[in-house]
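Coordinate-derived values only; no laboratory data. No experiment lies behind these values; they were computed from the predicted model shown.
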Structure I
Amino acid sequence: MAKKKNKFLLKKTLQAFFILLVLGGAVGGYYAYKTIYQPNVNLGDKKSQIIYIPTGSKFEDVERILIDNNILKNVSTFEWLAEKKKYKNLIKPGKYRILAKMNNNALVNLLRAGLQEPVEINFNGLHTVDQFISRVGRRIEADSLALRQAIADNGYVSKYGFNSDNIQLLFIPNTYEFKWNTSVDEFFDRMAKEYKTFWTEARRKKAKAIGFSQNEVTTLASVVQAEQCCDNDEKKIIAGLYINRIKINMPLQSDPTVIFAIGDFTIQRVYNEQKKTDSPYNTYVNKGLPPGPIGFAQGSSIDAVLNYTKSDYIYMCAKEDLSGKHYFAKTYEQHQIYAKKYHDALDSKGIR
């Protein structure tokens with residue numbers, strides 16, 4: 001009887017232990033499930049939140065960024081899973097978009113894989129290198145000072161075939177996607193690659209056919225673009241007109257080059273006294289092309305020069321409706337008629 005009783009007690013004990021083990025596993029599994037898959041990101045009413053993880057950051061830095069931005073509901077569960085998934089040794093800098101109600105698993109996977117939110121940069125509407133540096137420096141991790149030092153260093157930019165006076169030629173306006181943690185070297189390498197892609201063999205042949213280097217084409221394109229921003233057909237006419245002037249050794253006499261030389265891009269009307277500005281960029285006092293571009297020439301402006309319209313035009317003047325379009329003339333007498341219309345329109349609108 002004692003033996004049977006002992007066997008019965010052992011059986012019951014094992015059964016109880018097994019039940020406790022199952023229950024413990026269930027509780028542990030439920031806790032693990034909650035830790036991994038239940039939402040641990042609370043952004044309030046926002047659908048997402050951008051964070052920046054600087055180059056050289058450690059796990060403690062990442063955690064501090066998440067805490068400072070009030071992103072984590074439970075810090076310890078995030079730490080636990082980051083440890084399990086070995087994220088603590090795989091920190092990747094960059095710009096990240098954290099989605100509302102993300103769970104720890106999705107959050108750790110996002111950061112561990114380095115799935116960055118790309119940044120977009122374009123150079124449209126810029127005139128000077130300073131403006132360019134300011135725009136780029138706000139978009140990527142490489143700061144404005146580092147960019148400025150690189151651009152001012154002739155030894156550095158000469159690697160790309162330019163100098164500090166004409167480095168603008170490297171940057172062809174477009175919308176480009178970058179990773180936020182792009183370095184100065186990576187930025188220049190990417191722009192050099194885009195430049196080479198743009199300057200196809202066909203474009204290089206066209207430049208050679210009209211007797212211009214690539215740099216000269218882009219410099220003239222920047223002047224053309226400053227005269228006409230948007231109408232590609234008119235850009236070609238303006239390009240042909242300037243090429244006519246160059247051929248007869250006549251100054252380009254472009255008002256935008258005077259404005260660039262002065263450095264005041266709010267000027268709406270250029271006066272004779274301003275046309276005497278002492279600057280190599282002033283095409284009223286210097287023949288030929290300026291020493292470098294007066295803006296960032298778009299691809300369409302470069303193509304307008306390469307495919308310029310042949311004509312006998314020597315003069316042009318903005319139309320009196322201030323539409324941005326121009327009159328073109330072969331003679332100075334006809335040009336004077338157009339010029340009077342334009343100046344009268346400026347006077348009537350009080351543009352000084």
Structure II
Amino acid sequence: MGSKKKVTNVKSTKQLKLAFLALGLLILLILLAKFASFLIGLNKPISANLKTDREYSWDGKTSFNIAIASIGYNVTDISILNYHPQEKKAVILHIADQTYLDLPKGYGLWKVGSIYKLGQEEPKPIGALLLKLSLSKLLGLPIDGIIIDQSKNKKNSEELINEWRKNSLAMALFIYSSQTDLTPIEGFRLLGAVSQVRGDKLTSLDFEKSSVTESKLLPDSSRVLGIDNVKLDTFIRNYMSDSSVIDEGVSVAIYNATTRSGMAQDVARVIANLGGNVVTISSVDNLSPTTYITTANLNKQKSISYRRITEVFAPNCLKINCQTNDPKVANSRAQINIVLGEDYYLTWYKR
């Protein structure tokens with residue numbers, strides 16, 4: 001009898017050890033899954049429900065433009081924060097909410113302060129996307145991220161940014177309590193970047209108090225606050241162009257591969273404001289449903305110009321090697337060739 005009890009006890013002990021081992025492995029797998037989910041989440045937007053159609057992340061090496069919108073019941077305060085990592089400098093543009101802009105997607109002229117609410121009234125709300133596209137069209141620059149604050153915060157965007165330079169914790173709390181398409185990693189990078197900007201490296205421009213604005217006559221003969229695009233582009237090219245793009249001096253050709261007119265000229269303005277050198281604006285016979293970018297005599301891995309331009313216009317070409325069978329593009333002498341497809345038209349012109 002005694003030997004049988006010993007055998008039974010040994011078996012029970014082994015089974016108990018196996019049970020604990022299985023439980024330990026299960027807990028380890030759960031922890032690993034949680035950790036993997038955490039790592040994946042670092043590269044996903046903080047506000048998953050904020051749809052802005054951005055397909056790239058800021059790596060901290062290129063210039064970065066963020067729209068900061070404080071949207072209240074009676075007022076909308078909108079600023080653009082432009083950051084340059086090489087010089088550790090920043091530019092703040094404050095846009096008065098009474099400024100009228102010609103919106104993309106055929107909406108016509110609207111006050112800046114009305115754009116977000118206008119987009120939110122669509123059957124599928126696009127307030128954040130419409131605001132980003134509108135500001136990008138105004139500046140002739142990509143808007144890489146957006147932060148929308150709907151709290152009762154009484155500070156305007158410029159005051160907030162100056163506070164962030166001194167207090168990274170205040171910035172982190174603001175970002176995570178707002179709606180934003182920034183990822184946690186981009187948020188951390190931005191925290192470090194803004195905190196390094198010295199006072200003498202910070203340039204501020206209030207549109208309403210500058211010569212950039214002008215009186216604009218509407219079709220009903222009323223006068224509103226408009227923008228002088230020539231003066232605005234001069235300011236942007238002096239203060240907001242990407243120094244790395246300027247230094248590389250890469251040549252860029254832009255081809256319209258659709259039946260829609262005017263798109264290549266719009267893109268040429270963006271390239272010029274970024275600091276690029278546009279050498280060709282043309283169209284091609286081979287129509288394309290998608291926008292793509294090809295290169296010639298250019299080290300894509302080392303070129304900041306290529307990365308910046310590609311992430312804005314054809315981010316998929318950062319993942320795959322985009323090529324062309326169009327003879328005009330293939331024989332181009334430019335180092336970077338942007339071929340605009342129907343998807344570009346749908347993003348900017350189609351509701």
Structure III
Amino acid sequence: MKTRYDIAIIGGGVIGLALARALCAHSLSLAIVDASARIPPATAAAAGMLAPSFEKALGGDALYDLSAKSLAMWPSFAAALEQETGVDIDYRSDGVLGVALDAAGARSLESASEAMAQRGAAVAMLSGEEARALEPALSGAVTAAMHAPRDAQVDPVKLLAALRLSLGKRGAALIDDYVAAVEAGQQGWRLSLAGGGDLVADQIVIATGAATDLVIDGAPRPPVFPVKGEAFSVAAPAGASLSRVIRGPGAYICPKAGGRIVIGATEDRKRDDLTVSAAAIEALRSGAGDIVPALKSAKETARWAGLRPATPDGAPILGPDPRGGGAWAALGHHRNGILLAPASAAALAGEILGIVTDIDLSAFRPGRFG
């Protein structure tokens with residue numbers, strides 16, 4: 001195995017892989033150290049929603065602007081990735097429908113719709129009847145809905161597979177191992193691998209998701225913490241044909257290729273394990289059944305848990321380590337790593353390479369936390 005690279009990216013989730021793909025276009029020697037066999041990436045556990053129109057409370061205007069720009073990049077990003085690899089990543093631009101089951105929920109959606117419209121989101125309020133005209137499987141209890149026709153979704157597992165295949169085609173080294181320690185030296189950054197051996201890189205990017213135990217030459221740990229989420233999938237039963245993502249008060253429902261439906265997700269800031277609670281899954285099933293009655297008895301096909309990488313202010317950490325030395329951060333994308341991958345990758349690759357882009361990352365600098 002080669003041991004010297006221009007850039008080493010630590011982390012094999014969607015952010016690390018998308019960034020690596022953007023950098024590969026510039027004839028650099030690149031290594032991606034992927035510890036997913038030991039620490040599953042949040043990407044693999046996600047539902048794959050690309051829905052900035054439903055993030056009113058998270059991260060402020062700067063994050064919404066980055067999210068909207070990234071959503072606009074997704075059609076070309078998906079098409080290029082599929083053409084290059086031949087992998088269908090199940091990208092769907094059918095929109096997202098947020099539904100309310102009572103008057104209070106309708107008022108909340110109305111408030112969210114107004115707030116998001118002020119930010120520039122393409123959203124519209126619908127009556128219960130109008131929502132059922134779009135999705136006949138919806139419950140008669142749906143009283144109102146917020147429709148975001150430009151929001152989208154993708155299959156996260158297929159996306160990861162396609163990105164890895166793309167990087168292989170582009171000559172990047174994919175190293176399935178765990179970085180035990182990182183040390184700065186005169187020859188560059190030395191990465192010690194848990195499986196044995198070292199590699200050296202002129203620059204490094206930390207894209208480790210919710211895993212924060214990496215020791216980087218005595219530096220303090222970044223303020224990233226795990227937020228546990230549980231989800232499950234069912235085989236679509238008769239009467240549950242859906243064209244788009246449905247978000248409700250007790251669950252979200254994501255139809256996928258092959259008659260698979262993903263239902264999620266819990267949010268627990270007090271746990272960092274990957275066990276799946278039967279009670280949590282039953283609560284999600286109940287919530288989904290309130291929205292689409294046919295899902296109450298749908299056959300479960302899988303259940304899982306993941307750890308979202310969150311930050312104190314809800315926004316990602318993107319940019320150079322304020323102490324310098326060729327270290328970069330690509331962290332803390334919380335529940336929107338997949339959505340933000342194209343824009344985060346393009347902007348950070350531009351900064352690493354000294355290329356000006358039209359994406360402003362100034363609100364997401366590592367130094368904002370002190």
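Quick one: helix-only ellipticity at 222 nm (-39500 (n - 2.57) for each DSSP H run of 4 or more, over all residues; to 500) came out at -12500 when computed from one of I, II, III, so which one is it? Before the final figure, lay out each step's value.
Details: I: -15500; II: -12500; III: -9500.
Of the structures listed, the value fits II.
Have a look at I, II, III and say which one yields 17 for relative contact order in percent (Cα under 8 Å, 6 or more apart), as calculated. Can you show the working numbers first?
Values: I: 13; II: 17; III: 23.
The read-out comes from structure II.
semi-axes √(5λ) of the Cα gyration tensor in Å was computed and gave 45, 28, 20; which structure, I, II, III, did it come from?
Of the options listed, only II reproduces it.
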